[in-house]
Structure P
């Protein structure tokens, strides 16, 4: 979700959803409670649930007790600016199940591969009005608790197909939020998924975005996908705690630009990134920072298959993603906190970035990822600065027998937990 020029994380959603297929609903008429009114918890724990991974984690099997909010991913729209989503069965079922557990459901619109038309939509008053009408319609029809806009990213390119306007995108987004806030009932939430720096203008990130705080409940900072084999000079953490682009720098940037820390939520990944080492033994000496085969994304876990991102080009390529559950299932990690590697793999931990990594000297595979230890460190930091809480991408990536990553986030919760 974070802005990168070769990111394939949200790769070809249409291909993925097509593989899983759509089924006609045999469910009885939809009668969910109107919304969740109990908000007695302290900090939030927000998990994205992806409709195209419903076969990997159905909404009935979500561990609701660990969450305060679920973001349904994704609603999308094209050149007609009409909002669509995969199937109403999933949204209805998710909302019913979540509300039965007193958990809020937020409808997330956009994503890496579906942000192409945000810029022209927000630029036109009539298009904004129709978009807001669609959002209100979804909220009322499906008893959703709010809207999350995942525009990647205002004022900058994002995916290669995206239209963008560095002069006007940010001011037009503010207009949309003002109009959306005016249209939605007061108890309905509005959030934005954002990068590690504030929205861009002509000269880069803006120094004052304080007006946005009046119209949003939270900004969810996507502190992941900050490095990768296609563009990084050396292997590195994709979600570092410290550094020029990191957890700490992100909170500093957004608070300096006028967003209260209590409206900032730390976004963390439940997956890792694959690299190919030039020297299979180099991590023994160099730790997390190693020379690698540049410009080539290696195969990730067993679910990573070559696919085409039409915006990036016609060539089918791997995504390089390792879901955390497959680091366990494919015999790489073991131990009570999954902090031990199974031979021939070796594990290391970088204290500066608070990132785990494993490597295989025989195959020269190298994977950086977050584990319970690294997530606990980031959660403790987010809690220490009184942030809004934690967001993560995404639920199906965790091991579903013990939920080790989701468990590691629970220290963020305050009094009166859900």
Structure Q
């Protein structure tokens, strides 16, 4: 290029102007205040979860961390949320949840998130979604998977957690490994004593589950086959969780007439395993057992004073849901659901079955305490939401016969709700419960 004086001045002048422009932009950018927070929540009543009194404050968030609280309105943020007139607090932990499979159907978990629940603790009552055998996996795929069109393809906790992560669930998820799940896998559904070899295999499975992220061991000792284990067998499994800082959560062996014995057993198991104890949905069922609550609290408080770490959880309503099969003692449920349904059809057993069921109903009050909440067959949908007393008043059936036939026709798979009709334990159980996060 042939440079003339005019070309040189024109070219270098433009370059200088460009440099000046760049320099000015950088200078202006340096003078512009950058947002300090990703999210700023202003004007809310803050309850911080420590037990401190609520205060009106702003909350600054960077990434997924709360970094500052106070008067922060003068600081910029990428997103501003006005919480005036609202409460700002940490997400709630549902310490006893059964959302295990439903998170696959609705990964957003809207029914929980909209209530402020951000952490689900599943794998409760001795039943967890891992480990699974090939047969169990196939059963889940052909049943729940096919019904709700969801992908169930794991056999261990690593696979379970990976599936939930892939589905981008909207809550944090924690799971116990179920003692009943483990026993069914190794010993089966029979009421037999586990051999030393079987206990070793069960311990190895618990160790694998804990190493893959399980939170501890749960039991459901009113349900088979977990109910067939004695406290020494359960304690041996619990010991495995100790090196992982695991805990033992239990649906106790009894929550009505033998409540005190069940509390003592739960404490014995945790003491032998040397791990913390969480007693699930703590209550005394049946009016004749309400006065046992105070004694149960005294036993728990004494154990805590002696150095144990025992907490309780309690649902904030005076009803509970379980299976209709639980109207019958575990001796009739030995061998699994198919064996139970076969017994319901055995004439020689009917008198004993009816006597046992009526004894349970007597403890609950009467047949109005039993409401049908879930069935599978279309012809039985009409019963959902109705109490057995209502149903038989219309049909003129004997209530025991109605229940027996419904269980037979539904192959033992019927859910029921029962009322406690008493809320006096709620005010006392809540102070005993301590948050664990």
Structure R
């Protein structure tokens, strides 16, 4: 296994704060904030909270992801109820709306959050199909769209959308790690197949397209031509369903079993597919992108699963990391009984990054000053352009544990 060095954030040009790199920032930057807050001002009872918004899946097959991201952000925000963590003597409040992982519902939610509820920024929205509609709208309204739970390239444009700011590494980095690992196992590119979220090739889902496109690009980097990549077998399942029977039948119709299947899907249908497929394809390895959610996937896998992998874009929760200690303590203190997992950790990191950015604003806190503060945070504090991605393998006893990194 390669060294699991925890880097700093990414560059301003890519509009990405590497999620794994946030650790270095909190060690250095939060220390100075705590000194400044050692003698907190008296709380002004009339001071209004700073209100932020989130549209996410609180119902439907992706609800575990939405609840976990919301919980992580809330745990970070709850810290500002304490005097020493307040921003300009004000606390933070999160307005959350359920979109059930449906793009039209997400857009309706975001319009209401921006226009009616006047949120200062959106944080931690879940999903690529939803982001495909909501991010351009938020950007057009000059409202920061921060730390969405997706690695899709549509949020990582060049030149970047000025109000779209990412925390996590993109799917292209994740796909690179998966493809390198697959090839290192002696598996040929022609032995790779795909299960993608979407109705079919002509009605492809934004998430399915994003993951598949990232994998094709990674294969091209390894010398496999685009023409050959397009010939690799792929099949689909409809978003927000567990309908994977047709996909299984399509795999069984192939002349040879794939040695590696890359799944670009939500956790529930992905797990259902794996649980059936691993008994049909006894030597096949199954790979998932981080969006699937390691803890969510692990809850659904059968006990004997031992050929399942997933990429992760946040470090393992560990008592050796100060920010990880804070996360566990705040979850237990402010949201007792809620799951502590990598997804809620990512939400927590997003919340803490936003809080640190807000602490740098001396004047009026508004949508544009927040955007500037987030970008200034990257420029002033962060020096490296490394986005760490880990590949974790499922162990029925231990859950997902890292086996490879970029």
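All of the numbers you see were taken from the coordinates with simple rules; none came from a lab. What you see is a predicted model; the values in this text were computed from it and never measured. Cβ atoms are built from the backbone, for glycine too; each structure is taken alone.
Computed quantities for the displayed model
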item	result
Entry that produces 1.7 once distance in nm of label points 7 Å out along Cα→Cβ at positions 96 and 248 is calculated, selected from P, Q, R	Q
Given 24 for relative contact order in percent (Cα under 8 Å, 6 or more apart), calculated: source structure among P, Q, R	R
Origin of the derived value 37, 21, 20 (semi-axes √(5λ) of the Cα gyration tensor in Å; candidates P, Q, R)	R
Source structure (of P, Q, R) for distance in nm of label points 7 Å out along Cα→Cβ at positions 48 and 392, computed value 5.8	Q
